[in-house]
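What follows is a set of structures for review.
Please treat every number below as a calculation from the coordinates, not as lab data. Just so you know, these numbers come straight off a predicted model, no measurement behind them. Cβ atoms are built from the backbone, for glycine too; each structure is taken alone.
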Structure 1
Amino acid sequence: MLDEVEGWLARRSWSAADRPLEQLLAAKRAAGDRGTVSVVLPALDEEATVGGIVGAIRRDLMAPAAPLVDELIVIDSGSRDGTARVAAAAGARVVLRDTILPRLPAVPGKGDVLWRSLLVARGEIVCFVDADLREFDSRFVSGIVGPLLTEPAVQLVKAMYERPLETGGETLPAGGGRVTELVARPLLNLHWPRLAGFVQPLGGEYAARRSLLERLPFPVGYGVELGMLIDALGLVGLDALAQVDVGVRHHRHQDTAALGRMAAAIYRTAQLRLSRGPLVRPRLTQFTRSPDGFTPHTHPVDTEERPPMGSIREYVALRAA
């Protein structure tokens, strides 16, 4: 198994610099309709950062001289700040989550937003980017789209990057990704060792062919990235998966309690795929100290998954049209 992972790393791990933009544009022209690219940003209260991301993508990858990206969509999942206004002003198409497939009421969670986005994005290559990134570099898009344009066998590409922990005015190099290191990486190494070569298995920046995405179930919450990686391995095999180094990722960090809830959702996603059975207790109890002692707070763990989009009648009708 170790030899397989090392071989995969040699064949399917690249740097964004390996494919200059001119090469990608030539490959996109040659691909025709199969090379159309949609970029989707799921967003909830990201007024401070979403405009910079949208502006960079439009400037670097949607200008007449460099038309790599065909459409840029921000899916607003109920922001209470100016996220929608800022994103539209920067040049994105803004779609409200609750207007997509209204017969199925939306549930809180990033995975539900990504799943619904397949109904409004038109590209045959769909690229997801988190909306909380700071100091955004457009290589986060061009880097992960590149292998899908130049390598016909590749179906899904994850971004890999250094992830410093920036808190309290201090920076700890490579200190971010705590849930990855404490939960996701051990789970993958122990149960899905063929996926052990992924540097950022939970990263929110990845691109995939629509033909794969429409066959995947989507956990509605934080487990979506892990579930997608595991399920894609089963559907298309390891050599159809790849990763690209795009540099350094700067973003907002969650507090420890939020990380605990993320970890529980990710563990649940893994547990379901291991046993295909229900959780014994799909809740997580955490504690805060009060004057009277420790106070428990119990949160539900995401247990719902959306079915493959290819099974949704509205999607089938839309694609047929």
Structure 2
Amino acid sequence: MTVIKKGNVKTCEQLLEEFSSREQPASPEKIIFTSIGDKDVYNITAPFEDEGEQVIAGRVESRDSEHSSVYFFVKREDKWTPRESAPVFELQDPFFTKISGELVLGGVQIFPHPINEGQLGWRTVLYKGSTISDLQEFAKGPDGMKDLRIVELPDGSVGVLTRPQGDKGGRGKIGWTKIPSLHELTIEVINEAPLLDGQFIDEEWGGANEPHLLKNGLVGVLGHVASFDEEGDRHYYPMVFALDPQTGEISDMDLIATRSNFLPGASKRPDLVDVVFSGGIVRKPDGTADIYAGISDAEAQKITVADPFLAYEQTN
């Protein structure tokens, strides 16, 4: 099993130039949520099935706040509404996967920073259960780490994607390790995961959003790469890459959309206008895929792209 040949580290500028010459995404669509008052819903998951029904988990938040809740929404006609009797979690940026047949849901928990008065700290918290209704917390990530993700591998082991910052990861780099089962998912294991080699320059950062096990055993990763401009505004781009779970080797990143491919809309703050936060990907039989994303930290949209994982599955 060989990952597509990797070149040099690519900056956001180089990735944007490459993306502009390729087939562009199509059919952007705003996802409409109801029965949440005047709050925004963004940084959503892709739809997933629970008890025979398609569900989206989304970050629900007032425009002037970072204190959010994760609601579970179901589609009623052409709009998504909170599911009756479903739990609500005090989290940001939900994600999901299946491990050993169980639903695993995670998100970012914020809390008062233990040292810096008036500031917030954060960590990733994970829950599991047979359905949404019986999710129970089973693990926490290290303080200060977002974008912690897991994926079940063919032999039943679990791949772990991390995102340390600071001394190890700078503004944020992706790490990878494997564990025999979820019982071994500890803060120590997460902290010790080696960084993937040569993925981001130090001035930029990125993270994994949704790993997918591909049919040839590679892991296709939907993620994001981000940068600041000279004015301090943030630029987030959805990207993909492939990872060999046995060796940790990776392919180059490829952008799959930019903010301009989506419909115009509101922004939480002026510095967040050019933010697309990859939520999830739904691969379709016709060779396309739907990307579900948070837009400008204020709304959610989906867009159709050529399935970016197909090329990785054709790798020997």
Structure 3
Amino acid sequence: MLEEVERWLTRRSWSVADRPLDRLLAAKAARGTTVSVVLPALDEEETVGGIVTVIRRELMEKVPLVDELVVIDSGSSDATAKVAAEAGARVVRRDDILPRLPALPGKGEVLWRSLLVTGGDVVCFVDADLREFSADFVTGIVGPLLTEPDVQLVKAMYDRPLGTGGGASPGQGGRVTELVARPLLNLHWPRLAGFVQPLGGEYAARRTLLERLPFPVGYGVELGLLVDALHSVGLDALGQVDVGTRLHRHQDDRALGRMAAAIYRTAQLRLSRSYLGSQLGAHLVRPELTQFERGERGFEPRTYDVDTEERPPMREIAEYTAGRAA
């Protein structure tokens, strides 16, 4: 298994510098590939405008690499939608997509619904809380999908410091990755052990793959898509590209605990399907997480639901198939 991972790292791990922009544009034109960039956003007025501005200026106005740029607003209480629209994105409210099906809270829900309001052959997801954003995040992960016909999904890899400025700790930002996701992948899906940032929110994939995969509605979406893509198209169809450094806001430990529980739950569901051949194992894990906060009477419990819902492959949704046919 180690030899297989090492071979994959040699063949399917790249740097953004490996594919100059002119090569990407030529490949895109030769194959007639269209590219959609999607930013899922919830209360990101401080950062979403800067990201949209860079993508629009560098990859839509200067060169025709990105065909559409869509921000999906999942119920922001701030000026996220206004800022994104003024910067040049098409803004769509999550609840206006597939209104017959009430929206569930969670990032994965937004990504799943985005397939209904985008048309690109390649769909590129970028988190909306990135700071000091570079267009390399898009060109890096879209690049292999334009130049390598057998590649289906590409993740960004990067340094992820904890904190900002002089007080930043290099490489210490991916706490849930290192404590939860990486051990799970190494133990149960060792062929995915070569991914540097398996939970990273910056990745691109062919629509023909995404529409075949179920989407966990919450924070488990990245791990779920990666595992399901492995089983669907195989390791050699997956890749990763080094895009430098990712700066973003960091959540507190309690929020990370809830994220970790959702990711573990996503993994457990996939293990139950794999080992039992059914959903018999779906109830083996309690779908709640109890955490503690010190209050007036000592430590007080706070119990949160763990994301358990998953959306079916988009190609099973009638509105999607009708829209694609049209």
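Points worth noting:
- Winner on FRET efficiency 1/(1 + (r/R0)^6) of positions 65 and 257 (r between Cβ atoms, R0 = 41 Å, to 0.05) once structures 1, 2, 3 are ranked, highest first: 2
- Label whose coordinates, when mean count of other Cβ atoms within 10 Å over residues 73-80 is calculated, return 18.0 (choices 1, 2, 3): 3
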